[in-house]
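Listed after this line are the structures, all set down as structure tokens.
Every number here is computed from the coordinates shown, using simple stated rules; none is lab data. Remember, it's a predicted structure, so these values are computed and weren't measured experimentally. Cβ atoms are built from the backbone, for glycine too; each structure is taken alone.
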Structure 1
């Protein structure tokens with residue numbers, strides 16, 4: 001389940017990035033801007049989540065070593 005979710009998020013990110021550029025080149029600037037903003041929001045959320053999980057991992061293993 002977790003791997004399917006990761007793959008789905010990656011596909012959504014790639015699709016939104018590509019469609020943002022395509023929409024800009026076609027001339028739909030407002031829609032392309034919105035889709036690009038969606039890409040940035042999703043990427044930011046994923047980055048913050050990954051940062052928190054790696055920080056928790058490091059903290060957990062540092063306590064174990066002491």
Structure 2
């Protein structure tokens with residue numbers, strides 16, 4: 001496996017066909033100096049959580065953030 005960035009690219013856009021991903025937006029939050037590699041790390045972490053069934057669906061982002 002290559003870098004985390006390369007792995008994230010393959011996970012989002014596999015070479016063998018349609019992944020269903022058309023548009024991805026990343027929000028840097030407060031850290032304006034985040035790198036592409038750091039974003040890839042977060043994407044891979046989130047993907048692992050979903051794959052392992054540890055992710056929690058959020059349907060009301062504003063409500064959940066207000067807690």
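Of structures 1, 2, the largest value of relative contact order in percent (Cα under 8 Å, 6 or more apart) belongs to 2. Each of 1, 2 could give distance in nm of label points 7 Å out along Cα→Cβ at positions 11 and 27, but the derived value 2.0 comes from 2. Structures 1, 2 were shown, and helix-only ellipticity at 222 nm (-39500 (n - 2.57) for each DSSP H run of 4 or more, over all residues; to 500) at -34000 was computed from 1.
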